[in-house]
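S.K.: The structures considered in this document are given below.
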Structure I
C-alpha cells in the first residue's frame, strides 16, 4: 500500500498528537511528587485506595460527558481485552503503591532512577516484542543512556529494588495497554473498576480499625479526594500517546519525568546529589539529543521520499 499525501498527513497528525500527549503526561508526572509530599503523614495504602476510588468517580463523569460507555461495554465483551486489563490493573496498582511509598518516605531519587530505567526498557521491549527497528544513531543513544543509568544504579544501594520494580511494572503496563483493543478512557475505567472493590474494602477495614482514612485535616481530605483527578489525568495522556507513537519513541520522551523528579529531590527536598547522579544526568540528556536528532532526520527523509513519489506519479 502506497503512502499517499492524505495517509502521510494522517500519520503525521497522529504522531504530533502522540508527541504532545506524551510530553504533557511526563511533565505532569515530573511535578507530581510535590502533591504527594503534602500527604506524607498518610499511609501509602490509604493514598492509593483514595486514588482508585476518586479516579473511578472522575472517570465515570468523563465517560458520561464523552459518551464513552459504549467503548467500555465493547471492551468487557472481549475476553482477551479483559484478561489484558486484569493484568494491567494489578501492574498499575503495584506501581502506584511503590511510587507513593518512594515519595512519602524520602526516596524520590530512587523513584526517578526507576523512571530513568523505564525508557530503556520500553525501547528494548519495542525492539524485541513489537519488532520496531532502530537506526545506528538510535542504538548509540540507547547505549549512552544505558551507560549513564548503569553508573547511577551502581550507587543506588539498598533502594535499587524500588527503582527496578517501578521500571518493570510500568514498562510492562505500557506495553500491554498499547496492544489492548480499547481506548484510553474506557481502558483506564475498566482497570479502575477492577481495583475499586479492593480499595473500598481496605478503607472500610482501616476505618473500622480506628484509622483516619480521610486524613487528619481538611486540607488532607481535599488532597485525597482530588488525588483521583491528579492521578488519572497524566495516565490518560500517557495511554493516548502510547496508541499513537512508536514504543521506543515514547520511551525516550519519558526521560522528562524522572529528570523533573530528580531536580525536585535535589533542589527542593535536599536529597543527596552524587557524582554518579551527575554522570547519569549528562549521559541521559546526551542520549535524548541523539535520539531526537535521529527522529528529525528520519522524518525529513520520509517526507522527501513521499514528495519524490508524488512527483514521479504526476
Structure II
C-alpha cells in the first residue's frame, strides 16, 4: 500500500498569520497517528490541506500516493472524514442523511453500514435538530466509516460520546488498522491517544515539535518522584542538581521530575529523612504539557 500521508514543507498562511509552518510528516499505512495540539496550533488547518479544503501556500502533501490538490476527488473517494465542527441538515433524519451519502458515494455495503448503526446505537428516525451532540457525533462516525475507506481523518471524534461508545469506537479503530487501513486522529484527549495511537505528532504554533511512537515517548519520559519527608524541606535543597525540574512543595511533600542520573538526587533525598518515595515515568499528558510549557495558556 502507498504511504498514507506524506507532507513536505507544508505551509499555510492567512495574510500575515502563519497557521502551518514548514510541516514535514510521514504516516505509514495500517497505523493510528495521534495529532495533538491545543486550539489554534494548526491541527484543523493541516487536516483541511490534506483534503484540499485549503490550498497550501507552500510545500506539498500526498495522500494515499496522490497529490492533494490535483487528485483531491480520488482522495475523497478513498477517505472517511469526520470534521470537528460536524454540521448536518437539521430537518433531515439520520436515515435520510445516511442514504443520501451512500448514493453520493456510488453505493456502500448496506449490511456493514447497518452493523455500524447498531454498534453505535444510532437513532435513525428522528430529525437532527432533536438529537444530542453525542447522537449527532455517532452519525458522523457512521458516515466516515461506512464505505471502509483506506484512510480515516478524524477531528475530535470522541467529542460528546459516552464511555461505552468511546470503547466501541476504539474497538472499531483497532479493527480498521488490523485491516491495513490508516487513521489520522486529531484530539485534545491525551488519555485516548495513549490508549489507541501507534505514533504521536505534536504541533505547536504551526510547527511539529515531535513525531515519535507512543512507546518511544514513554521510554524517553522523565522520572516523576513524589517524596514525603519527616519535616518540610526547602527548594534550595535541590539547587544545583542536574536534570531536576518542575519542583513543587506542599508541606512536607515534594514532587519533581528528573532526567539523567538519579544517584545524586537520591542521595539528597536520603539525607533529609524521607518517609515515603513514589516514582514513575511521566505520562503523555505531562510530556505534552512540557512541550507547551512556554506557550501562553490563552494561545489561539
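S.K.: Can you tell which of I, II yields 2.2 when distance in nm of label points 7 Å out along Cα→Cβ at positions 198 and 230 is derived from it?
M.R.: I
S.K.: Matching task: 0.15 is the computed value of FRET efficiency 1/(1 + (r/R0)^6) of positions 22 and 174 (r between Cβ atoms, R0 = 25 Å, to 0.05). Pick the structure from I, II.
M.R.: Working: I: 1.00; II: 0.15.
Corresponding structure: II.
S.K.: Using relative contact order in percent (Cα under 8 Å, 6 or more apart), single out the structure from I, II with the greatest value.
M.R.: Comparing I, II by relative contact order in percent (Cα under 8 Å, 6 or more apart), the maximum is at I.
S.K.: Of the structures labelled I, II, one was used to calculate FRET efficiency 1/(1 + (r/R0)^6) of positions 102 and 246 (r between Cβ atoms, R0 = 25 Å, to 0.05), giving 0.30. Name it.
M.R.: Clearly, the read-out refers to I.
S.K.: Given 18.1 as the derived value for mean projected area of the Cα convex hull in nm², which of the supplied structures I, II does it correspond to?
M.R.: On the way: I: 18.1; II: 18.9.
Source structure: I.
S.K.: While we're looking at this one, here's another question. Matching task: -9000 is the computed value of helix-only ellipticity at 222 nm (-39500 (n - 2.57) for each DSSP H run of 4 or more, over all residues; to 500). Pick the structure from I, II.
M.R.: The value was obtained from structure II.
S.K.: Between I, II, which one scores greatest on FRET efficiency 1/(1 + (r/R0)^6) of positions 158 and 238 (r between Cβ atoms, R0 = 35 Å, to 0.05)?
M.R.: When FRET efficiency 1/(1 + (r/R0)^6) of positions 158 and 238 (r between Cβ atoms, R0 = 35 Å, to 0.05) is calculated for I, II, structure I comes out on top.
S.K.: Okay, next question. Given structures I, II, which gives the highest value for distance in nm of label points 7 Å out along Cα→Cβ at positions 62 and 166?
M.R.: When distance in nm of label points 7 Å out along Cα→Cβ at positions 62 and 166 is calculated for I, II, structure II comes out on top.
S.K.: Using FRET efficiency 1/(1 + (r/R0)^6) of positions 14 and 46 (r between Cβ atoms, R0 = 30 Å, to 0.05) as the calculated read-out, with 0.15 as its value, let me know the right label among I, II. Show your work: numbers first, answer last.
M.R.: Values: I: 0.15; II: 1.00.
It was calculated from structure I.
A short reminder: the numbers here are calculations on the coordinates, not readings from a lab. Computed from a prediction, not measured in an experiment: that's the story for all the values here. Cβ atoms are built from the backbone, for glycine too; each structure is taken alone.
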